[in-house]
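Structures follow.
A short reminder: the numbers here are calculations on the coordinates, not readings from a lab. Worth saying up front: this structure is predicted, and the values here are computed from it rather than measured. Cβ atoms are built from the backbone, for glycine too; each structure is taken alone.
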Structure I
């Protein structure tokens, strides 16, 4: 078996932009990724840490060098892109300047001992894996939220003071975005701990209770649920369709899209978290995340963005002005609810017109 690896290369002292070198590796006795890195380093030296705990990114997913070859091939295939955990803070090749990570620990300095410092170091992957830090550089960091959870569990008498410190930090837990689709084999306890801290801080609000329309003069549209799909009469062979799945893919929507024979556009943002539970506190942040979804779909030549939730439809379709202001671009990409797509595919054109006519951007499909 051979692996084709595009390896990130950069030296902050001499390079203006990063570049990637191609490495074709035949697997012999190598067991995990650190073995592969060691092998590449012999032939073409580069900067990394030859240890299984070394953090890095494979095809956009955050993991450790201990990941096995079998796990890599099963989850990512044989064509790999290997990058540092922060391209923005890349120092040399796969190593980074992690001073921002270290600086956050100062917030809880009075509560920690050497064991806590080591625990925080072990959480480093989660600090940089957070999509939030790509938008808000001063984010407190998931690593610190996890450490705060541990400290409260260890000594509950410190809970009030620790929560006060977190609440006073400007870009704190309300900016958290779910790590589920960003970290390889994420331990469910990681998200549970962070969500527990957010609840203690009383930050979250049920999505059903949120109003995701921020543009004036825009109104919501009620859609039917996607139930049994009838006989497909109209296919979408010549269409490029992006489906925003979010954290959980809807099987009915995916099944419908498969039947339509459309080309699916699937950048990583289609599986990103939009921080919807804290929209009432920082709507602009959610709109930044939403604009990335729209731009990724548009720039990858999608003809439609499909969603399976009417709240998400409102977020993407009813806030065109806000999305334009945030992104600096007019994103004229039609958004369509999955129930509308099903009606179009099964020939219920007159029925679907009742909602299509209310879209901010007409899909022009009937």
Structure II
């Protein structure tokens, strides 16, 4: 039985988020043991009486096997912290979502992502800039991230696709509950050239309270957030605040000081955001002017016997540099320098604490040679 179904069950308990789930995993050792734990053990793990009651209620009502089959039938992928290809940039934020549900694919190259967000009531000026910026980024190998909402979000996704690029849509509902409904066809296209993503379980309706938290994921997936047009209380500004907390860059489109939809971006610029003047400014600030060359480098095969040996040694399970050295018999300096170059190529990934994993698609290509 796949361990992930237990993660799903626990994640359905209201009040158990990233912090409590991590605590449960540390206490019980794995999600299955936590899911099957007695009330006494759950109490010992630190859950309150109310949370234990909710936990038991969900456990009694949910058939994990049936739920897992329903998710599989909808071609929804479940990704957890434990997956080597969990988005590396999202993993860096404080309390990353324990579970992500995806329709489509999150690729290694999506690490080069920029979020474009803004008002649903976009002006002709905002539309023009959104189309230009999104197309420019897509043409330069940068993945466009947004929230599939009406207005700026939808235009950003559409423009990226039209330019032949990749785009990610983060929802405030289950990935099987596309909102707004008029964007269902757009979502299908995104799934073919990117992914529709949510940390809400399939079937979750698009309730208003779901949208501010999902903005944290939009910002977390991205190197920078661009705010096109937004009122002073817009959700786009919530995304910018999350980006600021996460130490990411913020760009804002300057506008008429009397226009309501420009008050948000103008205020961000006043607070230190980069004014969005030229599309190329984005690439220069983020050091993405050579992203095409970096992408090409990722497709390279092992350059020498050292890289080949390291690829044979590494798996999708994190391996510490000291263990890699012991298994290969190579000097630690040689291992370290080779890993740095291999990470640039996209052959391996550093997952923290001097631990490395092999990249899934590279490993597959290499094994068949």
For mean projected area of the Cα convex hull in nm², for residues 173-340 alone, find whichever of I, II sits highest and give me its label. II
Mean projected area of the Cα convex hull in nm² derived as 20.0 - corresponding label from I, II: II
Any idea which of I, II comes out highest on distance in nm of label points 7 Å out along Cα→Cβ at positions 197 and 261? I
For mean count of other Cβ atoms within 10 Å over residues 125-132 computed as 24.1, the structure of I, II it came from: I
Match the computed value -10500 of helix-only ellipticity at 222 nm (-39500 (n - 2.57) for each DSSP H run of 4 or more, over all residues; to 500) to one of the structures I, II, and report its label. I
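Comparing distance in nm of label points 7 Å out along Cα→Cβ at positions 61 and 253 across I, II, which structure shows the greatest value?
The structure with the largest value is II.
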Please state which of the structures I, II yields 4.9 when distance in nm of label points 7 Å out along Cα→Cβ at positions 53 and 189 is computed from it. II
